[in-house]
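Below: a set of structures, written as structure tokens.
Throughout, read-outs are computed from the coordinates displayed, never taken from laboratory work. Since we're looking at a predicted model, the values are computed, not measured. Cβ atoms are built from the backbone, for glycine too; each structure is taken alone.
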Structure I
Amino acid sequence: MSAEAHTSTEYIKHHLQNLTYGQLPAGYQRGDGEVLQESIWTLAHSAQEAKDMGFWAINVDTMGFSIGLGVLFLFLFHRAAKGAVAGVPSGLQNFVEWVVEFVDSSVKGSFTARNAMVAPLALTIFIWILLMNVMDLLPIDWLPGLAGMLGLPYMKVVASTDPNATFGMSLSVFALVIYYSIKMKGVGGFLGELTLQPFGKWGMPANLLLEGVNLIAKPVSLALRLFGNMYAGEMIFILIAIMFSGGAVLALTGGVLQWAWAVFHILIITLQAFIFMTLTIVYLDMAHQEHH
């Protein structure tokens, strides 16, 4: 039983570890006993090596899949736009038009100011996050197994389960919120919102604390909500996959559970993309509103 637990633990850790590229210092002893004679940039062969690479390490799989899916999004929508016809639309054109109308109605319902950038941004966020989340529906061992055959120690395919990706997107939205808050209200108006509400000039310390927390909570909530839901979903898929090594009965049970969770997870991956998009629209709308 202990051996099985050890195997299950290693299996889980392996599937939750990113393929990390970074720098290891001279004198560093790697897991195979090799002592580095000089500092090198290399792929981490263990979770400890990835940790020791520090802040400037790059999760290659997160970057690869997120950029690749972004290019796929641009390619499909460009192809649909280029081949658009006024008559009977193709399946791709029909789908793209439906998505654009859906996002446009969401923007019109939540954004009261005028800014031509918001709708394209909302569309990009929704489709990009949805594509990253959809990767969670692939069988858990397919791409990591292929990566192992190619000599890569790890391969984590769902970029939205990496907090680096979710915080990167949320901080980009946060930068836009700060930019438009200052652009629309001026520096004085923006600082006034932080220091004079809700208790007036005599409550500046309390105002700054409350409004500062409210401001910082925006990117944190965006990033952690997406990361937490997708990470939990990925973990459940991994735990179900372990059942396939427990005999015929557990394998059959695992197959049923995997199908059921995948069907339910379709709702989750779509909902998380929609929530991220909607909150982005709402936050930008708040940035455009001037309080008196």
Structure II
Amino acid sequence: MNIIRNIVNSNFTQPLSICIGNFDGIHIAHKKILNKTVELARHYKCLSAAITFNPHPLKFFGYDVKLLVTERKKYELIENTTIDNLIVLDFNENLAKMPPEFFVEEFLVKKFCMKCLVVGYNYKFGDRNKGDLKLLKVLSKKYNYKLYELEEVVIKNTLVSSTNIRNLILAGDIELANELLGYYYSLEGVVTKGQNIGKLLGFPTANIAVQNELIPKFGVYASRIKYKGIFYPSVTNIGIKPTIQSDGKVYVEAHIIDFDQDIYDCFVELELISYIREERKYDNFKALIEQMEIDKKTSINILKVKKLV
């Protein structure tokens, strides 16, 4: 996949099948849009392109939205759809105030040689969101491009959207969130040195300096960790570790089951499979160790049922 950040020096002479969106999380509705774009590119024998924005428009307008995935993960998921080009537009004041028809004519048609456009059912764009599907249909006749609208996707009475997935993760409903995503939600970052208390208790943990903006509900999760392309079963605690310390910091710590490699300063990706229980404070380390053993067995059983070990 070709990632294009500087459109000033980029010129497309071959027609493009294009989709546009923020694509936060690349959930199953996003994938339908991206896959349709690739399908049309193959049908019309042209290249495919996904257009996205940096920063997220809501962030530009001052909203404190926590993105579901890192930029690295977002690009990886888009590339997996076999999109040829990812065009990253700087979302700035000029773009925010751009008249919708100007954006279509000057960017999509003239700059990107658009032949097909794929958007979601509720797509809005341009100055004060005045651009919509009705306008795109009118402009498709004027500028001679084919417009495709994909309908909403609903799973278990829940609309598939980045906002709904975000809320599910914050509520601890990681299993439904995973269904809406179409993959296991993950946190990623570098393993750092901790206080080694877990090791002293017989449960050494990988303390992960998480790069994600969104931190899931505090608690214990059945999980698996990806290190150098290989998945290892694990059980993860997200929270403030109330039994051990009270500095108020949030920790993401994974006990990797039957694993003894030194992975300090290494990048890992931690997939959250199922929420086991809430984080709680124990009266003593003995009670904590007993619960950790139960959590470990629970995690293994969950991973076996899901055929992940």
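Values computed for the structure shown
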{"read-out": "Parent structure of the calculated result 21.3, 71, given that Rg and Dmax of the Cα atoms in Å, for residues 73-232 alone is the read-out and I, II the choices", "value": "II"}
{"read-out": "Given -24500 for helix-only ellipticity at 222 nm (-39500 (n - 2.57) for each DSSP H run of 4 or more, over all residues; to 500), calculated: source structure among I, II", "value": "I"}
{"read-out": "Entry that produces 22 once relative contact order in percent (Cα under 8 Å, 6 or more apart) is calculated, selected from I, II", "value": "I"}
{"read-out": "Ranking I, II by Cα Rg over 2.2 N^0.38 Å, the structure that comes out highest", "value": "I"}
{"read-out": "Which of I, II leads on distance in nm of label points 7 Å out along Cα→Cβ at positions 97 and 193, largest value", "value": "II"}
